[in-house]
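Several structures are given next for inspection.
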Structure P
Amino acid sequence: MMQVSQLIKIQARKAFAALYNLEVELTDITLNETKPEFEGDYTIVMFSFVKQLRKSPDALCNEVGEWLVNNNQSLFSGFNVIKGFLNLVIADTYWLQFLADNRRADFGHLPANGKKAMIEYSSPNTNKPLHLGHLRNNFLGWSVAEIYKANGWDVQKTCIVNDRGVHICKSMLAWKKFGEGRTPASTNTKGDHFVGEYYVKFENALQEEAKAVEAVIIAGNVPENMDADTLTKATRLQQIVAENADADKVAEAKAALKDIYRNATPIMQEVRRMLLKWEEGDEETLSLWRTMNGWVYEGFDTTYQRIGSDFDKTYYESNTYLLGKDFVAEGLEKGVFYKKEDGSVWIDLTEDGLDEKLVLRKDGTSVYITQDIGLAEKKYEDFPMDVSLYVIGDEQNYHMKVLQLICKKLGMPFADGIFHLSYGMVDLPSGRMKSREGTVVDADDLCDEMERVAGEKTEELGKVKDFTEEELKQLYKTLGLGALKFYLLRVDPKKRMVFNPEESIDFQGFTGTFVQFSHARLKAILRKNEAEPQAFDTTAPLLPAEKKLIVELEKFSSVIAQAGEEMNPSVIAGYLFNVAKTFNGFVTELRVLQAETDDKKQLRLSISQLTGIVIKNGMALLGISVPERM
């Protein structure tokens, strides 16, 4: 069924053609919801047509308003004019017919549009478990994929696993040094947690060795793994730290010194040798790599299943890191890239507002952007999509701009369809998380905490005495995970946010718990009626509370469309909160089961039923289940 907003625009276009012989595009017609202080449902803004038609704003509003009401009595029941704004009142019969026609299980979903989208999200490293930051990424990617599906797209959800490189070798080396043959099974530890502990152990050892390197330099000696140029640079940076009053320069110098100390440690030299062995195909190194990654994958699978993330296809960096080199050769031939005297290959993006970017090192090895070009092509070969959406944190904004620009300059057919869903980091009330210091909030621990808080807050209300122990366990899981997802998705992805578990579970606030509670409340009403809602009179007048809720429900398809266009699940979350609030006002003001007449009872039951469909379908787009009772 076409949205009422679209119908209004179509009728307004007919009015301009009939009254003034003027052809206008639907996009030229500005339509807003009428402000609460005025009578009406939708408002057409007429000022853009005043000069063209040489009429006063009020005269134009009155003429168009009269035409619309006289020629569309099934849609409009009246209008009023406020200083160039045409406020239109939608007929009750329209809303009642809408309700009668749309109480179906898939309400809100649009038909297939023939377009394809690939959405990449999660992208974990196999040296640590998933944490709070990964949760925002997973929830965003999964939800946007479902929103695209609801808008009629054919969607493939993908994940690139960062399973190779220095950071992976850190965990491997730490296990060789400190593991003493322990395994996840022998220590009764989840695999990803087990490997993550060794990543932290490596960092702790690295910090101690870095302090020793610093002490050697301060004493005026040369560390074993440092050349003369690096030593000179370190000495100069130490001088800046000691003598400079500029806080920013001191901070930069300290950061540079930290890198110098770390890179000069024996343990970092061992890691680099291990990575070289991996690249050379050393079987002992590869065997350890496969074993430890296997532990991590088992842990990831458990977490993904718990949080409801899934993928249609998973790519592994170990299989893709050599991709892209052929495109460098092609780009050199086309003049897209250029080679420097040392043999390294670059692209100059200064005319595009960026800078020069390395695409191939002088030794012929690729960099991340090279790999990403190759993977982008591989993804298109596997699934020729119209949109290739990357859900990646905002610290990669520059990298993603470079990737799309290079793909465009290489003439790749998918380049225009590349979109970066950039999102802000998640902080805690105590501050920023740091992986290598072991201060991140583990995803599994957070889920446990959310279920615990859900249980405490539910039991405070004292309304779960008739639940079995298994039913309570499932309820707390549903509420806890629902609160977590809603809290992380209710914020515009572009914004950085602070997550507070206690705030996320509130039966009255802007939370998933409030929406879930509203769904359980309406389900209780429907259960008490026992029978399905029956037909009602579609010509009877509506009471304000009835109409207000129907009007809100009618917006569902347009809200889904907006969320898809903006790639923004917070649009859905905000809408569902308004639906839940409006429903609670509806049942507070009006009796449903004890309505004044049977016709009103059937009407209000039907409204409640559609509200349940909207909440259930909308929350499903966020990956959230809604309980039948609470």
Structure Q
Amino acid sequence: MEVFVSGAVSRWRGPLVAVAGAALAAPLLFAGPARAAADPYAVTPLTFTVEAGDRVCTVDADLYRPAGADADAPAPAVLTTNGFGGSKSDGSTDAIGRAFAARGYVGLVYSGLGFGASGCLITLDDPAVDGEAASALVDFLGGRRAADDGTTVDFVVRDAVGDPRVGMIGGSYGGAVQLAAAAVDPRVDALVPLVTWNDLAYALAPNNTGARTGVTSDTLGVFKWQWTNGFYLIGEGQPLLYPSLDPSRFNRPDCLHFAARACEAIRLLNSGRYPAERAAAMLDYLRGVSPASYLDRVEAPTLIVQGQADSLFNLNEATATYRTLRAQGTETKMIWQAWGHSGGQAPGELDLSRGNLDTSYVGRRVLAWFDRHLRGRTGTDTGPAFSYYRAWRGGYGTADDVPGLSRTLYLSGDGALVEDRSQVARGSREYTNRPVATSHSESSIAPLIGLPDPHPYDTEGTYLGWRSAPLTASLDVVGAPRATLKVVSPSAERVQDSGDAADKLVLFAKIYDVGPDGSRRLVNRLVSPVRVPDVTRPFTVELPGIVHRYEAGHRLEFVIAASDTAYFGNRGVKPVTVLSSPEDTGVLELPVVPAD
């Protein structure tokens, strides 16, 4: 096995189950700063027996006590846990304890329920289970309870009896749990969730049309089979990673380590058949364990950090959380860094393998956030409301909010993408799907087992594209583009009201950057899956958020495709026709910011 670690990205070669656990936890796979001969902190392994939902669980943790912290000189605390498939001891988690203990914080680093040496089932960061477990650890930091061996702490700053000054930080699975903990425990003082989800139903089966709020749609979306089954494999394969498991980690033979409803959800998604009642119950469950359902209970100041290169949890999820928290008055700021679950590490970004909290933009923002909200230094500047990494500048741009839509292009009947409605040519164009996927965006599995991931492609006859004229000046897009479409599909229309969501038309929208030589680049390999609720009516597609400069001389190409290798596609053959005329045609809107 060989491992390459660069802040967020690792590529493993070895047994699939073993490597997938670490690779899918890679959003925060940091090696941490090198230890000095004498560490400025002490580490004590601890276990806790906690009540979590209807179960009693063992939690495996490490307590980091910085030098000089005692009852007369208490320090604020940082609580963190692992990404999915990790533990307190992996490079993504204990590095956080070391980094903050070295900077004078008490650290409590623990393995999430169902992982490492912690007990109980995997419950997908359910606030009633995982949130309550985290709350029990806050009790320990506040002096309300002891560890199983009798260890107590009196060296954490307390705002009141039993109320410690505590913040949380972590990525992916270790990100959503922060929001779950804050929803059930108002004593949590500050959050820094990195690369995590808003609505797990959207993350695993996104539908980018008809959202009633944020990214949440009432129509089941398009199954993201590679990512989802990768996580399922990691969860069910835990005995290969940890041969001696706590008996509380076993459920039943057909669902070994997950909560039963999680297994039921994955099986339903894999079945390819989604009867209305079962689909609705699944959506309710996945959303019930997601921040989208409980953000109204989160009051802790929250610094959201999301990755641009992330086909698992895209920028739209972070934006949904950001807007919800801000609207309810929770102090919230957001950073769009380069790296996410799909790679994308950029020079100078947060990378604890080099110990660069103090020198990276995101690291400094995190330190400032905790400085203000945990150390109580109210004069600390925590930075702008919104900032985003710009690859073409090698640094960050800032704004008061996520940019809105500001430029409109029209889909012409001759395949052009034009600036003015009057330039739209009348025309009719058609594509059809095939029994197998004929377009490719990315593979979530191939890199995990050392296989190359082909460049994105579309097969002639199975997609439609509209290209702009060469740009006369660079175009900077920051945010989520939006398309309004109307398609004709008699085959889909005949079956779309069958009561099974799988009979509705599926398509994939995306925007390529086309170079002067005709080469096409799909920014961060992101696509927008859509399960069209009603093909007889226009629908609006929210595309994934991006930060990208389309250079002068390049073209934009807007594409709708019949399939994608990373997702389930249409059931049956459903040809699609798109009609265009100056008075009635599709529209593409872009969030453009002034070039600098």
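Work out the source of -18500 here, i.e. which of P, Q gives that when helix-only ellipticity at 222 nm (-39500 (n - 2.57) for each DSSP H run of 4 or more, over all residues; to 500) is computed. Please report the intermediate quantities before stating the final value.
Details: P: -18500; Q: -6000.
Comparing all candidates, it corresponds to P.
Of structures P, Q, which gives 21, 54, 23, 3 when P(r) over Cα pairs in 20 Å bins from 0, in percent is computed from the coordinates? Working shown, then result.
Working: P: 16, 40, 30, 13, 1; Q: 21, 54, 23, 3.
Clearly, the read-out refers to Q.
For distance in nm of label points 7 Å out along Cα→Cβ at positions 303 and 335, which of the structures P, Q scores highest? Walk me through the numbers before you get to the answer.
Details: P: 4.9; Q: 0.6.
Sorting by distance in nm of label points 7 Å out along Cα→Cβ at positions 303 and 335 in descending order puts P first.
Say we calculate mean count of other Cβ atoms within 10 Å over residues 135-142 for every structure; which of P, Q gives the highest result? Don't skip to the end; give the middle numbers.
Numbers: P: 24.9; Q: 22.2.
Ranking P, Q on mean count of other Cβ atoms within 10 Å over residues 135-142, first place is P.
Output the label of whichever structure in P, Q has the greatest value of distance in nm of label points 7 Å out along Cα→Cβ at positions 127 and 375.
On the way: P: 1.6; Q: 3.1.
Evaluating distance in nm of label points 7 Å out along Cα→Cβ at positions 127 and 375 on every structure, the highest lands on Q.
When distance in nm of label points 7 Å out along Cα→Cβ at positions 223 and 319 is computed for each of P, Q, which one produces 3.9? Present the calculation step by step, with values, prior to reporting the outcome.
Values: P: 3.9; Q: 2.8.
The correct label is P.
Every read-out reported here was derived from the displayed coordinates using simple, explicitly stated rules and does not represent laboratory data. Since the structure is predicted, the reported quantities are computational estimates derived from the model, not experimental observations. Cβ atoms are built from the backbone, for glycine too; each structure is taken alone.
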